[in-house]
1. Between I, II, which one scores greatest on distance in nm of label points 7 Å out along Cα→Cβ at positions 66 and 338?
2. Given a value of -10500 for helix-only ellipticity at 222 nm (-39500 (n - 2.57) for each DSSP H run of 4 or more, over all residues; to 500), point me to the structure among I, II it was derived from.
3. For Cα Rg over 2.2 N^0.38 Å, which of the structures I, II scores highest?
4. If distance in nm of label points 7 Å out along Cα→Cβ at positions 162 and 186 comes out at 3.6 when worked out from the coordinates, which of I, II was used?
5. Work out the source of 17 here, i.e. which of I, II gives that when relative contact order in percent (Cα under 8 Å, 6 or more apart) is computed.
Structure I
Amino acid sequence: MSDVTTTFREARDTLLRYRTDLEAARREFTWPRFEEFNFALDWFDQVAEGNDNPALWIVEEDGQENIYSYDTLRRRSNQVANFLREAGVQRGDHVMVMLNNQVELWETMLAGIKLGAVLMPTTVQLGPIDLQDRADRGKAQYVVVEAPSASKFDDVSVDLKRIVVGGEPQREQDLAYTDSAGASEDFQADGVTKADDLLLLYFTSGTTSKAKMVAHTHTSYPVGHLSTMYWIGMEPGDIHLNISSPGWAKHAWSNLFTPLIAESCIFIYNYARFDAAALMKTMERVGVTSFCAPPTVWRMLIHADLGLLPTPPQKTMSAGEPLNPEVISRVRAEWGTDIRDGFGQTETTLMVGNSPGQEMVPGSMGRPLPGYDIVLRDPATGELGDEGEVCAILDPRPVGITQGYWGDEVKTAEAFYDGVFHTGDVAAKDENGYITFVGRADDVFKASDYRLSPFELESALIEHEAVAEAAVVPSPDPVRLAVPKAYVVLAPGWEPTAATAESILKFCRETLAPYKRIRRIEFTELPKTISGKIRRVELRTRELELHPEFGEATVTAQEWADTDFPGLKG
């Protein structure tokens, strides 16, 4: 075992040793800092060789299931790495990965890390317009894509070499993923991997621009997620279920790096439509011990019979937006466990959290985790206090923070200055150091746990000939937490009718990914500041009044929802 592997293990084991003692963990833990590090070679392969323990367990809705051991994933990722190298993928090449929760996703991610490629995880929900943008700005050269999605790239002008999973390539220059089965199970790296080499590009939404490309290195996520492991309390042998879609950073957090750091098992339950009862019965059968889900899933679970899971996991977490007290109290009463919240971003690993064994303060997302020193900074004055923007101190720099926004020095400079990393989120701190989320410093919001940019949705809306101007805000929803609602100023000659609303909503369905769809629309004038800026805060407040979390919603005469139109389903 190499010195690098030993150093990484010692850091991990320190956190395991003090798993329920936050003060001791913060005192004893220091980030392992490397000049050279490759997670797949220096950690995963070292713990995987000859290891028959399950690393990945996938159960399908129809009952089919497959279990892959650590050693199986090691050998298969070696084959895929050799296959991709033969296909032309070299160190530093940019590779889009557009797959569902299927074993090929883990094989490809580990193979890409071994090769030193730059991986661009991409949700299968995206259409040609978004794919064109990502391929262009991300400088993509290859894409590993499931067969049903491969044709989406027909309209992408960037000539990507496609490696097609689950079907035959339709173009002569493309390759079938199944051919990787003939490659060698032994892999030799072509050189060393520098710790600060670029590994991942994640796209994250902004309010006034296109999605930013968050750059992560071979240590910022692979090593940085030691803090996420600590928050979850994950231990070797755990069976961990995280409800998250591939292509998003949270998937890499809890479905790749954290479980493999802890030497636990990643459990996946694939379904076409969420069924709380089926999920809980499956969790009971396989013995899930650790469970993380977005608030939307937790709310669906409490509307089912929680007793369907008589042996619930004792590690329960929620990520995204804060949970309301009803959900927490119901789960505590029936499962005897607290749902622990935490705070992190695509740009970071888990920075603040309610870790195991600590007293919980209602509504709080916890305290700073080992490896992170957090301050609250007044955005106007720069003074530190008990309320302000959540910022991470950069001296010493936490390993789990992004390198910056790839190709955008301006945005990077806006996030890193005055010796801290600026998250753009506002929080308050009590006398015991517990931090409570207050709100976003910008207008980005979450709907069904997807982070959405008003600017991006508004840009799509104004492509419709009836729309002169638009503002998108979150509208409270009992199931999805929030749904995108558009306030629209109509172009001359258009009337605020149901037919107009249906036409605009239909257009949005055709041009936006499913998770981005506008669900409600209202025709009205937009409130603006004296300088002409839209006052979204006023629209947000109005939505809280019209569609309260509890109680009867008020629908105005010029408001429509997609559910009002039978032709618009889903």
Structure II
Amino acid sequence: MARIHRYFLVLAIFFTFVLLVGLFFGWNDQVPSYLRDNHFSLGLSRPAPAAAAPPPPPPRLPEVHPIEYLVSNARDSFSQVTARQSQTLEEAVHEYQRRYGISPPPNFDKWYEFAVSNNVRLIDEYDTINELLLPMWAFSPFAIRQKVKKAFGGNDHVLQISIRGDNVAGYYNKGTNWRLKIIRNTIQIFAEWLPDMDMVFNMHDEPRVIIPHDDLARLVKRGREVRKTVGKDKSSASNVWSSPAKDLIQGFYNTSIIRPFNEYAHQFTWAISRSSCPPDSPARSLDLDGYPADDDTTPYIYPPLNFVQNHTLMTDICQMPSLENTYGFFNKPNAWSVSHDFLPIFSPSKISSFSDILYPAPWYLQEMVSIDDAKDLPWEEKADLLYWRGTTTSGFSEQGVWPRQNRQRFMTQAEKPGREHILKLDSDSELGWQLEETDRSTLQHLYNTHFTFIGQTSKEDRVAQKKYFDVRPDEDFQNVTLYKYLLDLDGNAFSGRFHAFLGSHGLAVKMALFREWHNEVIMPWVHYIPLNLYGSDHFEVMRYLTQESKGQELAAEIARESREWAHNVLRQVDMQAYIFRLLLE
């Protein structure tokens, strides 16, 4: 018995020692996990682009600021994209076959004619559509139609759009809706070239379809196999649609006795949102040692302040387990009704792990947010400030979770005391730009960013946030015309202001996780300034663009070039061409 007591005593001393070592070496917050280097395996990764990868950019010279370096590289990449676009229908068909291994769908020539007649600039850049629709290739046409019926049958905040012949009809169980009218009228423009079909459009801000990884992997694998088989069978290529399916009906579907969506509004949703990530990704870590896995920032950040060098990888939540505690969508989304089964649902924005099909939001199609060009001051006359007004729509807040939501985290940095890192040029040596710590107050005068309303919250959290933040009266949206730098932040989903900002005389500065339809035509560092999701870069971004001569020069150039490009690629006809191409596929 004495030996047993001595054994447990030794064991207790050992574990106490381990605990103290952990306290001393592990439990510190001096270096956030997102600033450490680590590596990962992508697992189920997106297919490699068909185009040959460009040669790596030259190394950055020490005296060249990281932002100047990133802008230069992005401009080179963008020039390559614009230069390689097809100039004829034959070239477009060949490029389609080269990228996707199959022939284009029927009436691709009609789409090409529509695109060219409307001067669509990027004829070939529709890889997002190909990627989003790949799982659908695993299903038979009948199975897809059944899933559409299932999605609409629940009457769960969705619209049904139906094409029969040349006529487009819309159905919504709650009556008329402005979005239904816009979508229907848009599709009617080119309906004569589309087959009879039914489509389901999401009415929520938040995306709706999250498929477990093993199911998604099987669908993608099967989809690739089917498409490969179709690509080899040249006799199957046709420019004529097959006859309409006999199971298509007139009117709307309301036959589902089981709702296909699960409700998770005002609940923690990280575990569900990460379920489509590869098992070996950081987001799927089991946290066996009690600590969450580190974010893998290596593929997309540029040191030393985590500037964004690959925006697509930056928005891949599978590499960012820290989002569980830093983004409102994963804390408590305001509305969240999702399916874990594949349903072909069209949504205006989505998180990387979701399988919604992206299309241009009615918000953009209707130009719900626009800037009066007559009031928009020239760049030189605008204030050298970052401007934002908005509400606390990062998610729903109760029990004090609001400090973990993305809009609140940004405003805390912009308003409250603290220390930040910036870069300073060491001109007396060959070291170049070096990290320097500074007080936030030395740069907060560059920020005119404030909440105007505290909403989506419990009574207790509303009181706490009103006390904590410098809440300002609401302002006319046209006040954005007075400022050079226009901040765009995710809310419940995409913000809806981005197109207006890009088309203005100002410069869009964007911190966003949600992906949208335009990601292939709007390029970071060429048309806007991307911010990482941690808040480690924006103070240096504002300092460099406003206080360094080269930064001021680059800011003016990007603002001018983004305005010109936006007026060429974000027009109504550009969004119509995207939807036309999407529905042909």
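1. Checked I, II; max of distance in nm of label points 7 Å out along Cα→Cβ at positions 66 and 338 sits with I.
2. Computing helix-only ellipticity at 222 nm (-39500 (n - 2.57) for each DSSP H run of 4 or more, over all residues; to 500) on every structure in I, II gives -10500 only for II.
3. For this comparison of Cα Rg over 2.2 N^0.38 Å, the top structure is II.
4. Numbers: I: 3.6; II: 2.2.
Label of the source structure: I.
5. II
Any read-out appearing in this document is the output of simple, stated calculations on the displayed coordinates, not a laboratory observation. Computed from a predicted model, the values in this text were never measured in an experiment. Cβ atoms are built from the backbone, for glycine too; each structure is taken alone.
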